[in-house]
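Presented below are the structures under discussion, each in the form of C-alpha cells.
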Structure 1
Amino acid sequence: MTETPVTERIRREITENDVALFMKGTPAVPQCGFSAHVAQGLQVLGVPFKGIDVLADPELREGIKSFSQWPTLPQLFIKGEFVGGADIFREMVESGELVTLMKEKGVSLRRG
C-alpha cells in the first residue's frame, strides 16, 4: 500500500527532526493555549524542536490525527515516536519523565 502525500510528509518530519511538535500556529505565534503550553514548555526545558503548523494545511491537520490515532492537537513526537498531547506533556514534565525520555533518546537539552 502506498502512502498518501500527507502521510509521507508526517513521516519525513518525524524522521528528520528529533523533536517534532504538530501544533496550531507556530512556536513564535501559537494559535491555541494547548499548543502554546507545549511549545513554551519545550523552550523552557531547552529542547530544540520543530513546530509544524497544522492550520496552514487542513489535510495535514486531519492526517496527523489518523497517523497517530490521537484525536487532539498538539501532538509531540520524539525520535519518530508519538509521545502524546498537552495533558501527557504536562504530566511528563511534572514527573521528570520527559527530561529522562529525552536523555534516553539522545536528544540534547540546552539545560538540565
Structure 2
Amino acid sequence: MNNRRQGNDFEQLAADFLKSNGMTILKTNFYCKMGEVDIIAKDDEYLVFVEVKYRSSRNKGSGFEAVNFNKMRKISRVADYYLYSNHYGGSTNVRFDVVVIEEGQLKHLKNAFEYIPVC
C-alpha cells in the first residue's frame, strides 16, 4: 500500500472517530497554495482544523511531537485562507486539534495548539 493511500485510510479512521463523537466533518484533505489540512470539522460553536498523524511505532517520536512550530504555522495559514474564502467572519471560534494513531490506539487532543499569527 502506498503512503498516500495509507494516509487517507488513517484520516478516514480519524474522521469516523470525530463523527462518532458528535463533530460534523465539513472537508477532508483541504488543499490550497498555503498548504493542506487533513480535516475541517464543526464542533458545536467551533470550526476545527484537525491534523492527523500516524506512527507505526514510537521509534521516531510521538505523532504529537511531529506537529512542530512550522507545521502549526502552516495550518494557521491554511485556516486563514479557508476562513476568508468561505466568508467566515472575524468572530468565528476556531480550534486546532491533533489526532494521533500510534501503537494501535487513537488519541484526540482538542485545542492542541493556538493560532500562530502572521509576523
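Which structure, out of 1, 2, was P(r) over Cα pairs in 10 Å bins from 0, in percent, for residues 41-88 alone calculated from, if the result is 23, 57, 20, 0?
Comparing all candidates, it corresponds to 1.
Work out the source of 45 here, i.e. which of 1, 2 gives that when percent of Cα pairs over 19 Å apart is computed.
Values: 1: 39; 2: 45.
It must be structure 2, since only it matches.
Assuming 24 is relative contact order in percent (Cα under 8 Å, 6 or more apart) as calculated from a single structure, say which of 1, 2 it is.
Attributed to the structure labelled 2.
If you rank structures 1, 2 by distance in nm of label points 7 Å out along Cα→Cβ at positions 57 and 81, which sits at the top with the largest value? Intermediate results must be reported in sequence, preceding the final value.
On the way: 1: 2.5; 2: 3.6.
Structure 2 comes out on top.
Name the one structure among 1, 2 that helix-only ellipticity at 222 nm (-39500 (n - 2.57) for each DSSP H run of 4 or more, over all residues; to 500) of -10000 was derived from. Write down the numbers at each step before the final one.
Working: 1: -15000; 2: -10000.
Only structure 2 yields this read-out.
Values in this text are rule-based calculations from the coordinates and carry no lab data. Not measured: the values here are computed from a predicted model. Cβ atoms are built from the backbone, for glycine too; each structure is taken alone.
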